[in-house]
Each structure stands twice: as C-alpha cells, then as structure tokens.
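Just so it is clear, none of the values below were taken in a lab; they were calculated from the coordinates. No experiment lies behind these values; they were computed from the predicted model shown. Cβ atoms are built from the backbone, for glycine too; each structure is taken alone.
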Structure I
Amino acid sequence: MNKVTLTHPGGIFQTGIIILLLNICLSGLAQEQTSYLSLHEVIQLAQQQSPDAQIAKHRFRRSYWEYRSFKAGYLPNLTLDATLPNFTRSIDPITQSDGTEIYQERQLSRYSANLSLTQKVGFTGGEVFMQSGLQRLDNFYTDTSTSQFLSTPVSIGFSQPVFGYNSYKWDKKIEPMRYEEALRMYLETNEQVAMSAVNHFFNLLLAQVERSIAIKNQSNYDTLYNIAKGRYVLGKIAENELLQLELNLLSANAAVENADLEYQNMLFTFKSFMRIKSNQPILLMPPAENLHFTVNVDEAIQSAKTNTSSGINFERQLLEAESQVNQARMDGRFEADLYASFGLTQTADKLDQAYINPLDEERVSLGLVVPILDWGQAKGRIRMAESNLDLVKTSIEQARIDFEQNIFLKVMHFNMQKNQMRIAAKADTVAQKRFDVTQKRYMIGKVNDVLELNNAQIDNDNAKKGYYNSLKTYWSSFYEMRKLTLFDFVENRKLDFDPEKLID
C-alpha cells in the first residue's frame, strides 16, 4: 500500500485568499467570533452529536441489552413463589371410612412459599433445579380448627426433553452472531455519518468558494468597467464592448446575491445536520493536503468478508435457516419428556416438627407423544423449511458475488482518485494563471476581445469548482472504503470500539 501526500499547487495561497474574502463578507456579522472548522473536526463533531449518530448509539444500546438479557438467561435463576393466603369456602364431596360419600361444607386456608434455584443446560435443552419449600393448611370447622405443615427442606432434579427441538443450542450460536453484527453495524453507521459529514462539509465549502468567486468577479468587472468607460471616451474601444462589460458587471452583481442565498441555505442545512444551535459565523477550512494510498483489491475483499456486518449476516441467515429445518424435523415427530427429582419431606402439626426425621421423596416421569396420523403436515413443514434453506443459500451466493463486485468497483474508483485530483489541481492552477494573464493584458490594452476575458474567467471558475468537487469525491470515497471494509488503511488496523464506553 503506497501512500502519497498530494498538495494542490498554490493551495495555501488560494486558501488564504478565500479566507480573506469570506472574512470581509462576514465582517457585518462579526458580533460573535468566527468559528473555523476543518474537515476532521466536522467529522468528529458529526459522529458525536448528529441525529444519525445518536440514532446509531440508541440502536446499538438496544442490541447490547438484548444480548445481555440472553446471556443472563443461562445464569442460575433464583426465584421465590409464595401464596399468602389461598382461602376456600365450599361444599365438596367427602369420602367416609365406609366408602360412602357425603357433601360437607369446608373452609380451608392454604399458605405456601417455595424457593427455587434453576439452571438451563443449553447443550441438552434441559433444566436442573434445587428447591426448598414450606406449606401450611388450616381447616376451619364449626367448633374447632386444625393446622398442618408440609416441609420440603431440599429437592433436586432435572427436566429434559428427549428428541425435541433444542432452541437453547441454536440460540447459543445465533445470538452471539447477532450481537457481533450489531457491533459491526454501529461501526458502519459511524462511517456513514462521516460520509454524510463530508457531503455537508463540501456542500457548504463549495457555497463559500462560489460566494468568494462571485465577490471577486464583481470586484474585477467593476474595475474593468470603469477602465472601459475611460477607454470608450478616448475612442479606444467600441460601444458594444463597453455594453458587454456593463452586462458582465450586472450579472456579477446578481451572482453575488444568488451565491449569498445559496451559502445561507447550505449553512442552515449544515448546522441542522451538525445540531449547531449557535448563530456564530462558521468558516470551513479546505484540506490543503491529502494522504492518498493504493488499496489492494484482494485485501479489501477479504477485510470486507471478515470485518463487516454483511459477512456475518450471510452466516447468520444460513444458521437460522438450518435451525428452522431442524425444528421442522423435530416438531410433530416422536417426542419424550423426562422428569426426575429426589428430595426430603415431612408433615406435622407444628412447624418445628415438620423438619424432624424427614422422609425421602422420589419422582420420575416419562411423557411420550407419538403422532400416528397427521396427513403429511410434518412432512410438509420439513419440505418448506428445506426449500427455504435452499432459497437462502442461493440468495446468499448471489449476494456474495454482488458484494465482492461492489467492493472491486469501489476500490478501483478510490485508486483512481490520485490522478483525478492531480488533474483537477493542475487544471485549477493553469486556469487561474490564464485568467490572471488575460486580465492583465486586457487592462493594459493588449487584449481587446472581451469574450476572451469572459471565457478565461468562466474556465477559471469552473476549474476551481472542479478541484473542490474532486476533493469531495476523494474524501467521500475514502470514508466509503472504511465503511465497506471496516479497516483503517492509514493506520493499517481493523476498526473497533469499546461498547462499554458507549453504554456508559
């Protein structure tokens, strides 16, 4: 990667002239001190406080907390369930000792508290748990009441689906990719903000340049018109030449008003994007030097595949489609749920006795679901999921081709900017020199054709605008390369940031 520093011939001198002219223009607004901003400062300001930057921050924060919540779901979960109380008054059938049933009024009050510690097992899709609980039952009769306690000091067990779709296993693969994609999308948005800042910067800068050109042309034509009036009195020039210069002066006066209006419009747009509320005059400093380098196409494509959100998005889409196929194959087929627990329990009329000599308690269950006839529903779901997977593969394959082709074209476009800027800078210098020579010769009477002077002035103005447009194209392409590859070719490092600072 070859780095070349390009400096516009005469750029420092021309920048000084522009600043001098604009300071004169802004002198009427000089209630506040003029704020001078470079391109780098504008980009930094935009990435800190522009609306697009703020939206990108909030979007990333949402993704950050979604991922944190996902990770928290795999940590041990401690919960307390309580019922205080559950009162019932009803008439229920009661079975007597001889086996007969009678209806009898009952009044019951139940209290319960259960402390549970659960842990998901992502690899198997099951859950292990440990519990401790206490229940109290109060029976209210017409003449007396009784109370009983049921304690479960400890109970451990697990619940495990067998042959079912394991969403935990797939989520542990997909969610980290989704979060990494959010990280990369934030970086890409940050570079997109830089591109927008470049666009607004040069739109305002070009308005400044056109305004300074209009003021300079107005001053030149006013001088030439006054000289021409003296020559016309002496009979050295024809009336039509004098009229042409007067027309040029009138056009220059109108151009100053139009350029000032365009400048005010661009200034308002610039401040709106940058969220600048101050009325302080702003003067943009054009970059005098540009560090150009040649980007290797293969390296850029590899960086784009490795670093950008598009590269990981392709992988995530494939993984999600494969997950859907797995779910279609597992759902609606043979399913089993295994549950097992072991614990200690005891019952007594008094609370302290409910924890003396507890008895062991075991529970084991295996639930089965065997579809016998579903009229091809399961098969249809599998075929649809498989077709969707094939569709995703085809789409991603084409998207990757288009992705690499786009990187190739952008790299070629960026690499040609060095020559384009050299041509624009040289054209600006030549046009300026031609206009100066033509103007001086006209003022001393060696050039009598005012059209030649007009053409030299038009070419000079267009060349100057062309140079600043080439600067705009270069810097837009520069940050576009950073966005497409998430790689800093100047520092030769991958773009990155600390998400914790952004959250804070």
Structure II
Amino acid sequence: MTDTSAPRLKMPDAGLEQSRMMLDKARWAAARMQKLDRASVLRIADAVAKAGHAKAQSYAEQAVRETGMGVVAHKKLKNEACSTGLVDLYRHEDFVAPRIHADRKIVELPRPAGVIFALVPVTNPVATVYFKTLLALMTRNAIVLSPHPQAKGVCADAARTLAEAAKAAGAPDGVIQVIEAPTIPLIEQLMGDDRVDLIVATGGPAVVKAAYRSGNPAIGVGPGNAPVVVDDTADIKLAAKRIVASKSFDNSILCTNESTVLAFTTIADRLLEALKAERAHICSADECAKLRALLFTDTGFNVGMIGRDAEVIARTAGFNAPGAKILVTPVALVQPEEKLVREKLAPVLAFARVQGIDQALAAARSMMRKAGQGHSAAIHSKSEANVIAFASAIPALRVAVNAGCSLGASGFETNLGPSMTIGTGFAGGSSLAENLTPHHFVQFTRIAYNKEAGEVFGNYAGLDPLNLPKRTASPVSLAVDNSEQALRAELRKIILEELKAVLAA
C-alpha cells in the first residue's frame, strides 16, 4: 500500500519562475539604458516607433479579429499616433541631460524609474503597447508588458516587433519584454515583486486597486463617465458632427468617450435633428428599454457588447438601425439609477434635456456620483461663463471645449498630453491627476546650493554625469582595487577546484 502521509515535493510554478527571470533581465537592461546618452536614446525610440508604425494596419486588423472590439481604421490611427506621432511630439524634450537653473542655484539630474510593469487593456491593446513602451524608452527605462488575456496574441506579437527594433538600434537585450500567458494570480505576484520599480495599470477598477495594494509604486486610473453639455450658444450642427464622430470613434472604447448629452431645452430638438443628419439613430422608448436590458446585467455592463458596431448592438437588442454610427437613447432621469447614463464602452449615447446651466451642472454631478469622478467631460459653447461654471462645478480633471471628448480629453484633438492612460486624481482614486506622459517615468535628484548671496553657484555647464572627467585614483582606492582583484582571483580558484571535483566524481 502506498504511503501518502509523507509530504510531497512541491513543483515550482514554471510561468512564475520564467516571469521572475524576465524581471531580472529587465533590471539588467534598465541599468544599461541609464548609461546611454540622448542621441542613443532617440535613435532607439525612432527605430521602435518606425517599426510600430509600419505594422499599424496589420496590428489593427489583428486586434479586431482577436478581441471583436472596435474599428480597424480607427485602431490604425491610434497605432500611428502612438508610434512615430508620439516620438515626434517629444523629440525636442531632453529626459537625459542635467537641467541647470542658475537663477535658483539648482541642478537637476534625471533618474529613470528602472523596471516598469505595464498592464495593457483589451480595449486599446496595440496602441497601449506602443504608447507605454515608447514612454519607457524615451526616459531610459525597461518595460515588461502584461496584456489582457483576450488580447495577448496581438500584444505579444507587437511587443516582439518593438523589442527586435530596439535591440537592432543598440538597446540592451531585455529592455522590452511581454508576459505571453498572463493570468490574474501571476500578475498579482509580479506586481508585488521587489524587482518592479513602477506599475502602470490601465484597465478595470479591480486591476487598478490590485496595483495600489501591491506595495510597489503605482500609477492607476479609474473609469470614465463623461457628461457633454450643449448650450444655447453652441454651433449646433458642428457640435452634433463632433459628438457623433467622437462617440463612434473605435466604437467608443476610449474611456474618454461621451456618456450622456445634456442639451439645453431651447436647442434640444435642433440638436437631435443634427445628430440624425450625422447618422445617429434616435431610439424610441421601446428601443431604449431593449438596450437597457441588453447592455446592463446584474454584474455590470455586458462585456459582449463592448466596442461593437451600433447596427450589431441594435440587432442584438431586437430592432434595426441601418447605417447608424451611434444609438441615441433619450432619458428623463440623469442619475446612476438610470442605467443608460452610466459608462458605456459602446456607441450608445444617452440624451437628456436641461433647462439651463444650473440644471446641467446638477445633472452632471449626479450622473458622476458613482463613476467617472476625476475623469473627463466636454462642453460645446461660446459662453466662457458657462465653460467656467461647468469646469469648476463637476468632478472632472479635463474638460474638452468644442471638441469630441474621446480624442479631446485624451489629448489628440487638444493640447493636453496625448495619452492612452488618463489620470483621475484624488476624486477618482488615482495617484495621477493628468494625462500620462514621459515626464511621469522620470524623477530628479536636485543639487541645491545655499541661497545666501555670498555662496557662489558652481559652473556645471558642459558637465555630463555619463562622461565626467577622469579622476586620479588615491593610494587608498588603489589598495582597495588590488584587494578586490585578489579576492576575485581566489574565488575563481575555489570555483574551478569545485568544478574539477564534480567532474571527476
């Protein structure tokens, strides 16, 4: 009879051990990246961006096939913007050289984070891989990417393409790596690993909270739920065109997309007609009820409808909307209890009438009570007073004016930092209160002189920490060096003797 009382040998988790080796390799790569000058860094970033841009179309197609979400043409645009477009935007910013502020008697030395562990959402897979990777490279960091399981194929392929381009351009091996078989337990283990210097979590609330619980520095972002006000001073036709273009962009899977239109009563009917002219389907009460039942389950939004075409959503709900870019659902109640005014990562847009700016503010605050705080909003108006009133009263940290919220709040149609990661600040439970940019992946050691007038500030012009003048070694340091060399020689001798004994046995 077999004895089962003896403890069994526990087999190591191969996936976890392999991922830990990746982190070791990333630490080695990060240390070598920090020794590169600005020209080398820019050469690597350019090569990676060009490699990504060259496959923008094919990866857009692959992402839609694998995830079933979004629009190929729109994903291609995002992939292009987050590759060469991103590097060109920051080309003239220096994240490598010291910054000298002679008037304040301060010198700032850039300090990269080190190893960045970046989570990639299913909604914007390839664009996020491009975006976070290039931000890491431009600031001399190494990055380990962890894609959503539903997008792991295209993300792994994209990461390998970028890694090959980086290595060919002179980057250390291991500067870009990807978890090819991600699981929740594995990701939680890695987020708490001491070899990770910074976590960047883009995804659902559970993922973000796990990142903050990990014990490592983390940047996480919360959900959106953007209200959009259209007042009686707005260009109605232009507002409608921008709203439909924004809400239909990549089938509304950017978290900055419009959730609910708050239209002044005096222009509401005209706005509905203008929306129809832009291929919005205005739903009947019965169609709204069918959408409400389809889109929301007991556990939240129906993930099977995320990023689907408006026509597909309508057919699935039980009605037809031929040629529709978006579905507009008129509602009487603008509160979280009305499901249609909650966040919808799909081309479905709630529509409510408000008497004026004060009611619009109350409605916007109400709909954001449970979700969307700290995120985004938009207003179409020529009234500066209404814009200021709206922006100061609602819990949003970015307000797009006369622009579609999807690309406006994310910085692609405004002068905000173009980003695939939108910080929600204190209100949204995030450490980041703005759009993620390269500036968030580097910090500074600050050399600060006594500010007394008699204390002369040093001359640091031309001094580069990567290429300082050679220092003459003191007798003491030479003795230490000789001692270390003798110790290494002795260790080598011991290791060789041990190897000979093992081979002889």
- Query: Which of I, II yields -20500 for helix-only ellipticity at 222 nm (-39500 (n - 2.57) for each DSSP H run of 4 or more, over all residues; to 500), as computed?
  - Reply: I
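If we compute relative contact order in percent (Cα under 8 Å, 6 or more apart) for structures I, II, which one ends up with the highest value? Write down the numbers at each step before the final one.
Values: I: 21; II: 16.
Biggest value here belongs to I.
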- If we compute FRET efficiency 1/(1 + (r/R0)^6) of positions 263 and 455 (r between Cβ atoms, R0 = 30 Å, to 0.05) for structures I, II, which one ends up with the highest value? I
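Can you tell which of I, II yields 25.3 when Kirkwood radius over Cα pairs in Å is derived from it? Walk me through the intermediate numbers first.
Values: I: 31.1; II: 25.3.
Clearly, the read-out refers to II.
Matching task: 14.8 is the computed value of mean count of other Cβ atoms within 10 Å over residues 63-70. Pick the structure from I, II.
On the way: I: 14.8; II: 20.2.
Here the read-out was taken from I.
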